[in-house]
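K.L.:
Each in structure tokens, the structures are laid out below.
No lab work stands behind these numbers, since they all come straight from the coordinates. Worth saying up front: this structure is predicted, and the values here are computed from it rather than measured. Cβ atoms are built from the backbone, for glycine too; each structure is taken alone.
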Structure P
Amino acid sequence: MARFTKEEINARLRAERVAGRVIYNALCGTGVTAKMASKGGADLITTHILAYFRMQGMSSMAGYLPIGDANALTLELGERTMIRIVQDTPMIAGILCVDPTRDMNRFVDQLADAGYDGVMNCPTVALIDGKFRSDLEQTGMGYQYEIDVLGYASSQGLFTKAFCTTPNEALAMAEAGVDNIIVHYGNSSGGSIGSSSVMSAEDALDRTVNVIDALQVKHSDLIVTCHGGGIETPDDFAEFLEGEPRLDGYVGGSSAERFPIEQSVPEVTAGFKAVKLKKG
């Protein structure tokens, strides 16, 4: 069963907010990055198919292609590595809520039985637009299904957090009982496989302001964080906070694991190669 209740997790996050500390959620695709993020003080650890592909050296966007079972992978990562390794930090399952091959309420129960403490909508159709998005919405695989699944998880005592891109999405998730709204800016920049064009800081700020403004009337105490775009470092996020100080924290994906590995592994490798043999 889940190790932390939603009330316990919310109490911990709100205590961080009261203390003036950023709420930090690390999206991790391997056991070692999850373990180290927890050791570094992450408030939440989340895993999902996007993080898995990212840590195989590919773009996390591979998680949006029909090349893997997102929900089976998340369950396996939790059961075989993550939940066992991450003991002191709440562990969240990123799931494809619109999966038409499963009874998703039963699957949420299965995730809780495995030891996950919460769920989120990742991959999310919120990042899909155009005719394909319209087709998904019209055929029963739209964003409303993500709202329904997270609403069910919340009703079962699991912590829930939701990727949102519009005020309407955020309001609907808040009304469903979601604990943490995450304003998503799209794929990340930076590193070896980041997007070369991402949402501008100005547009990201506008999106954030609009979402938080919409939540103020009935959900002003809700935890609001953000993810993606051009925020690559702690300094980037600190600067972004100057524009919207009502944010409670940041959700790191590439910044949580890919960037540190891309920087440290080549440095260590080069260091070993620089050692001179004594017999030369």
Structure Q
Amino acid sequence: MNSPSEDPTHEILRHGAYLCLTVGADAQQVIAETPMAAVAERLGFQNEFEAADGHPPQAVAYLRRVGATPADLENGGLLLAEAVVHVAAAAAEPVDRFCGEAARLLSPFSEVSVLRGAVRPTQYTGGLMHEFAYAHQVVQRPGPEMPNAFLLPMSKTPDWWAKDWMERHTYFLPRHDADGHRVCPGHALAAAPGIPCLLRRTYRNLSQPAPEGAYDFLTYFECADADVPTFHQVCAALRDVQQNPEWSYVREGPLWHGRRVATWQELFPQA
């Protein structure tokens, strides 16, 4: 058995952070004039709004609030955020520097709550599952083509983490009875309608299970206006424990819906 340091799933492919900004109406003008776009440019981040063929190597994105829905796990920083800024890079250092600059420049005028995680190699994905779920997945497109952004943090219960990896694996696949009849679709088939139209990105906490007060996973989606109903359909199917027993072990944070915008200033329409 591999030790944690030898386990390829412990490799970090990408670091990311979502900065959740709660700004009062009287501070929006000041915040809009804060040079965060210049900070992003100086640190080498490229705007995801312009992405035409996947994530830029070092990426920044500006997401303006549409609405948010509370769930099992409270998080006022996300639930009340007027804006979310996403930054990501292969190394942690640029993300650290951006978060530090944001805290220094924005904290006097707004509440800044940061959700952080990392992309790691997939854990339960063999060749056939990769072909099914990932080989033809949607890549990031320019903002006008896929303007909707959904951020949904979540954690698994202690009972989930008490299972060994082989048992956890079974929850992602359909289940069949002794006669070969399918009794539930499992995670993979419940989520299948979203494969052709939903961009999806998952950051994991650097420790799993995550420390108290942190999330195990930060899940993020983008889609066109026409595909918003499909996003909600997939969420409903995943939450149905008759279809997807895995979800009995899931605790969700707020579901935050935003609109991708091209510039920092567009985050604050009252400015």
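K.L.:
If you rank structures P, Q by mean count of other Cβ atoms within 10 Å over residues 169-176, which sits at the top with the largest value? Let's see the in-between values first.
P.N.:
Details: P: 21.1; Q: 15.0.
Structure P comes out on top.
K.L.:
Another question about this same structure. Please state which of the structures P, Q yields 15.4 when mean count of other Cβ atoms within 10 Å over residues 25-32 is computed from it.
P.N.:
Details: P: 23.5; Q: 15.4.
The read-out was computed on structure Q.
K.L.:
If you don't mind, there's one more thing I want to ask. Which one of P, Q has helix-only ellipticity at 222 nm (-39500 (n - 2.57) for each DSSP H run of 4 or more, over all residues; to 500), as calculated from the coordinates, equal to -6500? Don't skip to the end; give the middle numbers.
P.N.:
Values: P: -13500; Q: -6500.
Computed on structure Q.
K.L.:
To test your reading of the models, identify which of P, Q gives 0.75 for FRET efficiency 1/(1 + (r/R0)^6) of positions 65 and 113 (r between Cβ atoms, R0 = 35 Å, to 0.05) when calculated. All intermediate terms of the calculation are to be shown ahead of the outcome.
P.N.:
On the way: P: 0.75; Q: 1.00.
This value belongs to structure P.
K.L.:
Which structure, out of P, Q, was volume of the Cα convex hull per residue in Å³ derived from, given a value of 136? Could you put the intermediate results ahead of the total?
P.N.:
Working: P: 149; Q: 136.
Answer for the origin of the read-out: Q.
K.L.:
Here's another thing I want to ask about it. If we compute FRET efficiency 1/(1 + (r/R0)^6) of positions 153 and 249 (r between Cβ atoms, R0 = 25 Å, to 0.05) for structures P, Q, which one ends up with the highest value?
P.N.:
Numbers: P: 0.75; Q: 0.95.
With respect to FRET efficiency 1/(1 + (r/R0)^6) of positions 153 and 249 (r between Cβ atoms, R0 = 25 Å, to 0.05), the highest-scoring structure among P, Q is Q.
K.L.:
18 is what came out when relative contact order in percent (Cα under 8 Å, 6 or more apart) was calculated for one structure; which of P, Q is it? Intermediate results must be reported in sequence, preceding the final value.
P.N.:
Values: P: 18; Q: 31.
Derived from the structure labelled P.
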